[in-house]
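The following blocks contain the structures, represented as structure tokens.
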Structure P
Amino acid sequence: MQKTDRGKRESNIELLRIFAAMGVVLLHYNNPYFGGGFLSVRAGSVNEAVLVYFETVSVCAVDLFVLISGYFLGTSDRRDLRKPLGLIAQLFVFGTLFFVIKELPKAEPVTFDRVLSYYVPGYWFVFVYIALYLISPYINTLMDDLTGEGKKRLVVILFALFAVYPILVDSLQYLSGRSLGGISTVGIEGSQSGYTIVNFVLMYVTGRYIRDNDKCYKTSRLLLFLMVDQIMIIAWVIGDKIITGKNIFETTAWNYENPLVIFEAVLFFLIFKNMKIKSSRVINTLSAASFSVYILHIHFLEYLRIEKFADSSPLMLILHMIISAALIYLLSFCLYMVYHFTAGHLFRKLH
């Protein structure tokens with residue numbers, strides 16, 4: 001967990017970290033390749049509208065994680081190599097644990113591919129985040145050398161080059177069906193929906209910029225902007241569906257580099273930043289497992305019977321989504337605590 005300059009955790013931001021981790025769970029609840037919510041729900045139904053809304057609310061979760069890092073890590077150039085190594089250690093320990101639990105009882109031949117599936121590719125975030133963590137001191141040096149106006153220009157340029165332009169290219173490619181990655185500013189394969197170090201750097205710099213320009217905004221106004229932003233994202237989703245007739249989850253509206261998704265992350269951050277919450281030991285302790293939730297939650301999704309609730313009443317679906325995200329967070333927290341006091345303790349001793 002990040003700390004303030006005084007060494008005290010801000011429980012409002014720690015609560016936001018928990019919210020973001022649960023958002024990742026909901027994203028994969030809906031994801032056709034993990035939880036399968038969008039594949040199980042009937043097209044055009046009220047339940048599909050429920051999934052679209054929760055997807056829209058949750059889609060900024062990854063951007064939020066990185067923005068929070070920029071807000072706090074931007075104040076210090078000290079980096080501890082034990083942190084990225086610790087993240088990889090968690091990935092290895094938990095991946096091995098679930099491989100043993102899920103695969104060995106099948107009494108089937110153990111293949112290299114089956115083993116590897118428990119470590120990659122679902123954890124791309126871990127490795128891209130580690131890369132950002134290691135280069136972040138140099139980003140800080142750049143920001144320190146800029147004037148206030150220079151920082152503003154940098155954010156605007158990064159936003160234009162790596163959010164606005166890429167989403168235009170992605171949308172044109174999506175609507176035309178023609179490969180246009182070659183004209184993207186991110187790479188030959190296009191923006192990759194924002195799953196890149198480029199988007200992480202943009203969010204990190206944005207978090208640092210917010211820190212350096214600590215302005216106060218009325219929560220009521222921020223909530224209004226958030227509502228409008230989410231309506232625009234949902235309208236984009238519907239528009240993509242009407243124009244192309246493709247599956248609703250194929251929309252570019254939920255790309256991480258989409259300016260509307262980035263705005264949503266910024267608005268959520270500012271809203272939580274405005275919250276007046278006394279330092280809470282419960283919140284601060286629970287938030288320690290937020291990164292572990294990202295690593296662990298995929299292993300629990302198959303037990304949720306999502307296909308059953310996707311075909312139930314909208315109320316049951318909503319309750320199932322919220323309760324599932326909360327339970328997965330708590331289960332992940334328990335596993336994190338066991339890891340922290342056993343394997344994590346041994347790992348720290350070795351370093």
Structure Q
Amino acid sequence: MIIVTGANGFIGSVLVWELNRSGRSDIVCVDSVGLDERNLLKGLSYEKFLKKDEIWALLEKTETIANCETIFHMGACSSTTEMNVAFLEENNVEYTRRLWQWCTRHKKKFIYASSGAVYGDGAQGFDDASPSAIFKPLNPYGESKAAFDRWAEKESAQPPLWLGLRFFNVFGPNEHRKGSMASVVYKAFLQIRQENRLSLFRSHHADYEDGKQMRDFVYVKDVTRWMRELASQPNVKSGIYNMGFGKARTWLDLASAVFRNMDRPMEINWIDVPETMRPRYQYFTEAKMTRLLGMGLSSPQWPLEKAIDDYVRNHLLAKVAKPGEEVESYL
């Protein structure tokens with residue numbers, strides 16, 4: 001048995017899809033959002049679906065203790081604009097700690113979602129081998145993720161295998177219900193379809209031209225494949241690992257690929273970064289992937305252009321027939 005929290009969200013639902021592709025359907029899906037509100041699991045195979053707080057009764061069952069192999073904990077508040085510190089503490093720290101402690105007692109693998117937001121402005125680099133204590137996140141969301149990473153690194157009582165995954169700019173199918181937290185690829189698709197142009201932030205940094213700000217964009221299909229491999233390979237070592245592509249690309253690289261796959265000429269509308277965002281705006285992120293890939297995992301298979309081609313042509317254009325049409329799952 002595999003338990004996936006956040007299964008009715010972006011990365012969680014694609015992870016269930018990935019597990020199905022590898023022949024696994026003995027999956028318990030857990031989420032705070034019920035299937036009557038959204039159903040990103042439509043068409044996928046799993047044993048049962050539970051609401052967030054129903055997991056604790058499941059974990060008390062003898063059958064669960066005997067059969068559970070791994071908990072993939074993707075369920076947490078993922079909004080970088082959330083300012084309620086108490087809410088973040090409860091959902092991103094305490095809930096995660098309870099699952100860690102259960103996996104420790106019963107000797108189960110525990111893989112949880114951290115975030116590249118832990119690295120803050122990048123002044124201390126993006127090296128997952130560095131102690132979490134040196135990083136200064138730019139917002140309460142990033143601080144909540146860093147808080148658990150710091151706790152995990154110091155905790156002596158540990159699951160037999162634990163992995164904290166620092167996701168960078170993940171994009172791909174089933175992110176459409178993330179609202180303002182959806183990737184620029186998805187937002188670009190919608191805006192270009194409606195307006196035939198795309199708004200991008202100007203640069204307010206002398207070292208970067210407009211559109212040459214850089215991010216580590218990683219396709220969700222690379223991410224979930226690595227997650228499946230991490231849970232199954234014998235030489236994986238516990239710790240915190242980056243989840244990016246490992247190569248920074250520009251916003252113009254991204255925009256060009258989206259326009260090309262929509263068969264539209266590129267037209268950019270340059271807008272200023274709001275004054276309130278400028279102190280926290282990142283001009284460069286790039287995950288150091290040496291440690292993760294050094295454990296024998298498959299190489300990245302989805303460079304930016306190939307990933308956008310797949311996402312736009314095989315998921316977005318294939319599933320959205322007209323503007324405003326809502327689909328449950330893009331997988």
Structure R
Amino acid sequence: MGGTQVKSGKTFSLKMSVGLLGAFGLVVSACGQSSVPAASVSSAGGTIVVGAPECAHCLAMSLLGPKIGSYTVKFEPFGNLTDLTAGLASGAVQVGQIDYTGLVSFLSKGIPIVAISGEVNGGSDFVLADNINLAPNDWAGFKSLVLADKASGHLLTIASQFGTVQDIELRLQLPKYGIDPNTDVNFVNVPYQGMAQALQSGSVQAAIPVQPFAAAITNSGYAKHFAYPYNQAAGNLTNVVVVSPSFLKNHPQEVTQIAKGMNTLVEYLRTPKGKSAWAGAVEHYDNLGATTVNTALAQLTPAIGMPFTQVQAIAASMYAQHLISTPLSTSFLKSHIDYTPLVQATSQSATSLGAPA
């Protein structure tokens with residue numbers, strides 16, 4: 001589903017996954033469907049298959065291997081979150097990296113997964129069409145524009161891929177500045193890779209893309225950065241690492257090794273060497289230029305914690321927006337977020353890693 005967008009003689013190629021798809025497990029761009037055979041995992045060692053979409057955040061997981069303790073790591077990119085989660089359930093994949101809206105959505109559907117580690121946060125960018133003359137973070141000016149458009153009978157239109165982290169973040173942030181996301185603006189469902197064209201055509205006046213789509217849009221002049229949508233209860237929470245409950249129960253030592261690997265990976269991603277390797281992975285899998293990749297990675301924050309109150313905020317907003325059919329209770333969410341492997345891997349307390357007090 002990737003393509004080439006053209007404006008004023010400028011082109012950029014987007015052969016990348018939509019990634020971070022959250023609520024509906026929507027199909028991402030053209031990366032092959034995975035058919036990974038069940039891997040052998042035992043106390044004596046074996047292969048641990050790590051699955052992730054091909055977004056800028058997610059591709060950091062390709063650097064987790066090649067070894068975790070005595071286990072060989074095989075990284076598998078997936079074309080959609082549904083196939084990735086099916087791989088976890090079947091045992092073909094031992095470790096999956098998804099986003100928190102995906103976690104909430106899949107849990108609401110009864111899909112058996114347990115979160116064991118954070119990975120990379122951030123990467124959301126609220127952008128405005130070039131013909132909107134507002135300085136970055138001028139929320140008072142943006143509210144005035146929104147209300148003026150509403151009074152004229154033409155709501156300001158925002159392109160957002162419904163059910164994603166970016167969608168939820170912006171819907172939570174707008175009320176902070178006196179803007180009702182349900183009545184004051186018009187959200188339209190646009191895939192990330194279609195946002196540049198929607199901005200260019202004038203069918204939308206703003207968009208909330210994820211990286212590296214956001215960097216491709218702003219670097220190519222399709223829109224300009226306005227704000228990062230993190231001033232709300234979910235913060236900049238984005239990606240989470242999950243395993244199946246059966247794998248967690250039957251292979252606790254391996255799960256602890258995975259958590260140790262995640263702790264090492266997150267620290268590595270914060271170093272110049274790690275960031276360079278990460279950029280190389282994104283360029284390789286997504287066929288993007290170094291400038292776009294570096295812009296994207298500068299907006300991402302490696303973080304191993306799983307802040308429970310922020311997960312609750314995402315779940316509550318998804319229910320309020322009718323993206324899940326039933327609310328998820330505190331006890332239910334707690335039962336699907338296990339801090340024990342991270343505690344063992346890092347020697348930090350569960351509360352310091354985000355567990356509720």
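Any idea which of P, Q, R comes out highest on relative contact order in percent (Cα under 8 Å, 6 or more apart)? It would help to have the intermediate numbers written out before the result.
Details: P: 32; Q: 18; R: 23.
With respect to relative contact order in percent (Cα under 8 Å, 6 or more apart), the highest-scoring structure among P, Q, R is P.
When distance in nm of label points 7 Å out along Cα→Cβ at positions 89 and 257 is worked out for each of P, Q, R, structure Q gives the greatest result.
Quick note: the coordinates plus some simple rules give every number you see, no bench work behind them. Quick caveat: nothing in here was measured; it's all calculated off a predicted structure. Cβ atoms are built from the backbone, for glycine too; each structure is taken alone.
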